[in-house]
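Chemist: Listed next: structures, encoded as structure tokens.
Read-outs throughout are calculated quantities, based only on the coordinates presented, and are distinct from any laboratory measurement. Bear in mind that the values here come from a model prediction, so they are computed numbers and not experimental data. Cβ atoms are built from the backbone, for glycine too; each structure is taken alone.
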Structure P
């Protein structure tokens, strides 16, 4: 029998690709997103063990209702994936209060709501797997125009690590994982706040299916963190951690 898995941000991109791959192997899914039409169509295409629940993850009460619906439908949850997110195309000095509030609400608080909703259930069961989808930009400043998106993902990285440390001694069978994609060929850039009308193709980008396959493997083989595209710019990442000044001086050369 497959696992019971909740996926937020499931109506497109990585979330939709992940839903299709998990459904194909027999997992039971509760899919969440704001776009009811797209979400329902995806759920129907995945099969009878996949359900859709329209959710605005920036509202705590919606996330709690998502958890309750999953428990009513399946009795328990094995894996909860906080995948919802949104980008921005605006540099630091151009940011407004509204920009910052939007990025924090979608990329940080929504995941926090998910963590606080589902982890008590995992604690009651003594097991479970929480997966937060972040970004390489939360660690390395490759794209300064993502500014507060990157900052919000950095905050998510920290919350994830702190939760893992909080749980590790008393709840060794609760896994807490962080997924860090690099560039991915989805509509993410086009849907970013203040995105230009035309977005160029991403160089060396992974497909959503490739990223989803990494997450499927993470479900089967839990670990603390995974970077989904380790063949891309690894040396630049290492340079950043070893010598920030050298990284910044050589970026783009």
Structure Q
């Protein structure tokens, strides 16, 4: 039986060129009718594709037509059907962000990599951190903080000197961004089912924005973050090049 493939691409010229070539060669069906979705672009486009496919059962196989391509497979036009048939599936549960802004509006978003809080003015942010309803840090003065999944731990989290987490680890990384006080606090490892809450102190004087995989909310008052086990993003990788191997390799480059 032939595979029902939906090809999607970012707006980059190189991705659009690949889209035309692959659709002509392998055919194309709408994403809602697909057995497999092939995403052509970079990691940002893969994240957007996974979130767009959240209500559809088809797994997503990415081919890199972007820059880093951590979540993508190598781009090759030949042998695609065989690669899709042999691909190994990884399951990722995203983070769910609930944020209330200073006007009282509540915003919700999902994040596969991380939810980050960032200062939005010239002064450092002041954050109170609670875990599962218990205040764990009365005041963190910083440029920001983030909560990362294992899949996202090599992205912004790693740049902020957070730990790389094995893909099977049942934990989240809570990482400070340029912490001023406590100056040397480097974050914490938390159970994946923990609920993390950030309250913004002096929000009028020290505004903070929240971002869930590029879905941003300005001028926030508080944010709650937790894993959503009901959502299962399915990503396909070539054998021997899955997330576990990539996370290990990243630590030796």
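Chemist: Figure out for me which of the structures P, Q the number 0.96 belongs to, where Rg/Rh (Cα atoms, Kirkwood Rh) was derived from the coordinates.
Modeler: Derived from the structure labelled P.
Chemist: Moving on. If mean count of other Cβ atoms within 10 Å over residues 96-103 is calculated from each of P, Q, which structure is the one that comes out at 18.5?
Modeler: The correct label is Q.
Chemist: For Kirkwood radius over Cα pairs in Å, for residues 152-215 alone, which of the structures P, Q scores highest? Could the numbers behind the result be given before it?
Modeler: Working: P: 14.4; Q: 13.4.
With respect to Kirkwood radius over Cα pairs in Å, for residues 152-215 alone, the highest-scoring structure among P, Q is P.
Chemist: helix-only ellipticity at 222 nm (-39500 (n - 2.57) for each DSSP H run of 4 or more, over all residues; to 500) computed as -14000: which structure among P, Q?
Modeler: Attributed to the structure labelled P.
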